[in-house]
Every structure is written in structure tokens, then in C-alpha cells.
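Listed below are the structures to be examined.
The numbers here are math on the coordinates, done by the rules we state, and not lab data. Computed from a prediction, not measured in an experiment: that's the story for all the values here. Cβ atoms are built from the backbone, for glycine too; each structure is taken alone.
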Structure 1
Amino acid sequence: MQLRVGFEMTYDCPQPTPMLMAVNIHYTRVSDLVGHDDLVIDPPVPVKEYRDSFGNRCTRIVAPRGRTRITADALLNDSGLPDPVALGAQQLAVPDLPDDTLMFLIGSRYCETDRLSDTAWQLFGNTPTGWGRVQAICDYVHRHIAFDYQNASATRSALETFTGKIGVCRDYAHLAVAFCRCMNIPARYCTGHLADIGVPVGLGDFAAWFEAYLDGDWHIFDPRNNMRRIGRVLIARGRDAADVPISNSFGPCTLTGFKVWAEEVGTG
């Protein structure tokens with residue numbers, strides 16, 4: 001099958017403002033692209049790209065004074081299969097974990113493992129290890145949080161989500177990531193597109209989920225939806241949302257327009 005994914009964001013800046021964005025499709029899906037997913041910026045400005053320490057494709061611009069429109073629209077081939085399942089995947093002991101997974105085992109800006117560790121062990125200490133434990137964490141987070149788009153917050157942490165019991169997809173992911181790390185399971189935050197295939201049409205927005213490291217591989221989990229979904233397109237990975245913001249502006253800047261799409265358009 002083929003998916004059409006893209007976005008349109010409009011910013012208003014009172015002065016020339018440097019911006020950093022992570023909005024392009026992840027390099028692991030580049031071979032699935034039909035054409036390119038280059039950014040179109042109006043008015044045109046010089047663009048510089050680089051790969052960050054997590055391997056994400058990042059873009060730097062200086063938005064001019066006034067309105068700047070940034071958009072991308074891409075077609076890519078997709079298997080049409082739901083997220084894979086590996087029920088027998090086991091948790092590795094910390095001494096056996098690869099070095100490059102250890103950064104995803106410790107606390108980060110939005111995932112306060114030191115303040116959630118006791119709670120995590122009380123909640124999940126008696127659950128089956130491995131896939132079963134990660135799924136138990138997703139089940140709990142899915143039930144514990146009420147989705148509330150109107151009360152979205154760019155600064156809400158995992159602990160605040162746990163105590164407040166409300167959030168959006170990034171908050172579900174942060175709390176599940178924090179709980180996994182508390183249970184000695186490496187977990188990394190992911191952002192991207194998620195098509196509304198086989199489910200009611202939702203709000204047009206970027207999506208957040210996470211990956212847990214089990215049995216020598218990274219596995220997708222989605223506590224917000226808590227089901228295996230079709231049409232998931234990765235943009236970026238990091239320790240939490242602080243590592244993979246859709247955009248960072250280094251100066252005054254107001255987002256005045258925002259639209260995201262991810263939809264099935266035909267067979268590949």
C-alpha cells in the first residue's frame with residue numbers, strides 16, 4: 001500500500017529568527033519513499049541539513065521577519081501490516097545490554113526515573129519480565145491517563161502526567177518510557193506520522209510512541225492507542241521529546257497555522 005504523509009506549519013516572527021526542525025522521514029524509511037520529502041519554505045531561505053547524534057535528519061533555517069510557511073508532502077510504500085509482535089521477547093540483564101542502549105536506561109528531561117522508581121516497582125514488580133512487562137506498563141498507562149488535547153502542555157513531565165492523569169500521546173509515551181527504564185528496560189521516545197487505518201479518524205497531528213529494547217532488538221509500543229497499528233512512519237528518535245522537537249525557535253516566534261496528514265492513497 002501507499003501512504004501520503006505531510007504537514008503545513010506557519011510561523012509569524014517579529015524579527016529574523018533561527019529555527020531548528022526535525023520533521024523529515026527517518027533514514028530507516030527513505031528506501032520506501034516515492035520521490036522525496038524535501039521541505040518547501042515560503043518565502044525561500046537558505047537551508048542547512050545535518051544528522052544529529054541519534055541519527056535524525058535535522059534542518060536549520062533563519063525564518064525572516066513576518067510569515068513563514070513550511071510544508072512537506074510525500075508518498076511512501078508501506079507493508080500494510082500492523083506493528084510486529086514478539087510475545088516471547090525477553091528482557092536482558094543490565095550487564096548484558098549493549099553500550100549504545102544504556103543512555104535509554106537512565107532518567108532524562110521528561111522521564112524522571114529517580115522519582116518514579118518506587119512506584120514502578122510497586123506496580124510492575126510482579127509482572128512477567130520481557131514483552132509481558134512492557135505490555136503491562138502500556139496497559140496501565142493507557143488506563144491511567146485520560147486523553148485531553150485541550151490541556152496539552154509542552155512542559156508536562158512523566159511524573160506530572162502520572163499525578164495529573166491527563167495528557168496527549170507524548171505524555172503517554174513519556175510515562176511508559178520512564179516506567180520501563182525504572183524496571184531496567186531501555187526505552188526510547190519516537191515521533192512520527194500515524195495513519196488512521198482501521199480506526200476512527202482522529203485529530204490531524206504528529207504522533208508519539210516508544211520503542212523498548214528486548215532480546216537484542218527494539219520493539220514498537222504505543223500506550224496512547226494500546227493496539228498494533230497500520231501506517232506508522234517514523235520521523236525521529238531520542239531520549240524524550242526534548243531530543244526530537246518538531247521545531248525549536250531561538251527567538252520570538254508564534255505558530256499561527258498547523259496541519260498534519262497521514263492517509264492511505266492506494267497500493268504500491
Structure 2
Amino acid sequence: MILYKTVFITVTLLISINHAAAITIRDVAFNTKSVGTVIFSHTGHINKKGLSGNCRGCHDDIFDLKNKKHYSMADMMKGKSCGKCHDGKKIFGIDKCVKCHPVKDITFSVKETGTTVFSHKIHLATADCSRCHPSLYSADGQIVYVGMAAMEKGKSCGFCHNSRDAFSVKECAKCHPTEELIFKDKNLGDVLFSHKFHTSLYNCGDCHTSIFNAGRNRIKVSMQEMANGKSCGACHNGKSAFTVNESCKSCHKM
């Protein structure tokens with residue numbers, strides 16, 4: 001009889017152990033419409049000091065396994081859900097968005113000026129997410145194009161890039177790539193237009209768009225037209241710079 005009890009207890013313990021081993025924990029992915037996928041790591045949390053594998057530290061007091069309720073950031077700010085612990089005291093606050101929400105560089109394809117890249121990493125070094133989201137930009141990944149004229153009035157990038165908080169949006173080459181331009185002329189040789197040299201003397205707005213539309217185009221202007229103030233001749237008039245008829249070799253490599 002005693003042997004039977006011993007066997008029964010042993011079998012019972014083995015069954016209990018096997019059931020415990022069958023309980024697995026895994027990372028939980030929260031797919032949010034506006035800020036991408038957020039991964040909650042069970043392993044990362046239950047290994048933290050104070051929890052030490054204690055699932056009841058969160059369940060069901062903070063997270064109800066039966067009621068899969070979604071909480072907003074405003075709720076969390078009030079101590080709900082993740083905000084119960086992530087209050088900036090026990091552990092980093094939920095205002096440290098990139099700790100959980102993935103961010104990446106945003107690429108804007110601009111027909112006239114080429115590709116412009118917005119670096120979250122650079123901007124987050126001096127400002128937090130709330131500086132831009134959601135007052136300036138929604139966080140849903142939708143790219144809204146805003147013209148330079150609107151930016152100069154404080155819209156979009158111009159809200160900060162106003163020459164006070166950050167460099168002005170008028171400093172175009174800070175964001176828009178420029179390149180050295182070579183114009184082919186079978187009779188007079190190649191002509192180099194150096195953006196680097198000219199932007200060291202003038203602002204981009206001095207030429208674009210009143211003299212030249214931004215971006216490469218196939219409009220050709222004759223030397224006579226330049227002498228009359230068109231194209232390069234708008235500046236190369238003998239006052240702002242040497243005339244187009246004065247020193248041909250300065251531009252034409254013959």
C-alpha cells in the first residue's frame with residue numbers, strides 16, 4: 001500500500017512537471033496602424049529584477065489574458081498597461097518611444113531635386129518624438145509633400161528649420177543633393193557648372209526658380225541670349241560677375 005502511494009505521488013509529480021514544461025512563452029507582436037509593429041519580449045521582462053520569472057507580476061493585474069484590450073498612449077501615460085511600470089521611475093518612461101516603436105529613415109522622391117532623406121536618428125539626438133508627432137506629421141507612415149513656399153511659412157520642416165531652432169529651409173543643399181553639372185557642346189567643348197562654387201557665393205533661391213527651374217532640363221540658351229541677360233547671363237553681366245563674352249575659357253574647356 002505504501003509502495004502504491006509512492007508510485008502515485010511520483011507519477012503525479014511527473015505529470016505536473018510535464019504540464020509546466022508544456023507552458024511556453026513567446027514574444028507578442030502588436031500591429032499598430034500608425035506606428036508599426038511593437039514587439040513585447042516575455043523573456044526580456046521575466047528576467048528583470050523584481051519579476052524573476054513571476055508571471056503574476058503582470059497577469060492578470062495589469063494584463064488580463066482573457067480580455068485582450070488595446071490601450072492608447074494617453075491611457076499608458078495615466079498608468080494603464082505598459083505605463084504601470086514604464087513611468088520613468090521604475091523603468092524608462094513610455095515617452096521614450098523608440099525603445100519600443102521602430103523608426104527608420106524616410107525617403108522623399110522629389111522630381112526636381114532628387115531624393116531627400118529624413119534621418120530619424122539625427123533628429124532624435126536633439127528632440128523627442130512628440131516634437132513632431134502628431135502635431136506636424138501623422139505617425140502612420142503616409143508621406144505628405146509640402147512645397148518650399150509653405151515650409152518658409154512654418155509648415156512641415158519649416159516649423160523647426162526657421163534659422164532660430166535649426167538652419168533655415170532656404171539652405172537647400174543641407175537636405176537636397178546637388179551635383180556638378182556638365183553641359184555637352186560639340187563645338188565649344190564641355191562646360192562645367194559647379195554647384196559647390198556658386199552656392200559658396202549665392203543662395204539656391206538666387207537662381208531657382210527665377211533663372212533656372214530646379215532639375216535638369218533640355219532647354220538650351222544661346223550665347224546671344226545670355227548676352228541679353230538670359231540663363232547664365234543674368235549674373236554674368238559685368239556687374240555681378242564677368243560677362244559671358246569676356247572670358248570664354250573660364251567656362252569652355254577648349
Quick check on the output: 43 is percent of Cα pairs over 20 Å apart, for residues 94-237 alone, derived from one of 1, 2. Which one produced it?
1
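Mean count of other Cβ atoms within 10 Å over residues 150-157 was computed and gave 16.0; which structure, 1, 2, did it come from?
The correct label is 2.
Given a value of 1.02 for Rg/Rh (Cα atoms, Kirkwood Rh), for residues 158-221 alone, point me to the structure among 1, 2 it was derived from.
It must be structure 1, since only it matches.
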Work out distance in nm of label points 7 Å out along Cα→Cβ at positions 102 and 246 for each of structures 1, 2, then name the structure with the largest result.
2
Test item: log10 I(q)/I(0) by the Debye sum over Cα atoms at q = 0.11 Å⁻¹ calculated as -0.81, pick one of 1, 2:
2
When FRET efficiency 1/(1 + (r/R0)^6) of positions 62 and 230 (r between Cβ atoms, R0 = 30 Å, to 0.05) is calculated for structures 1, 2, the one with the largest value is 1
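The value 10 for relative contact order in percent (Cα under 8 Å, 6 or more apart) was derived from one model only; which of 1, 2 is it?
2
For distance in nm of label points 7 Å out along Cα→Cβ at positions 174 and 190, which of 1, 2 scores largest?
Evaluating distance in nm of label points 7 Å out along Cα→Cβ at positions 174 and 190 on every structure, the highest lands on 2.
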When distance in nm of label points 7 Å out along Cα→Cβ at positions 54 and 118 is calculated for structures 1, 2, the one with the largest value is 2
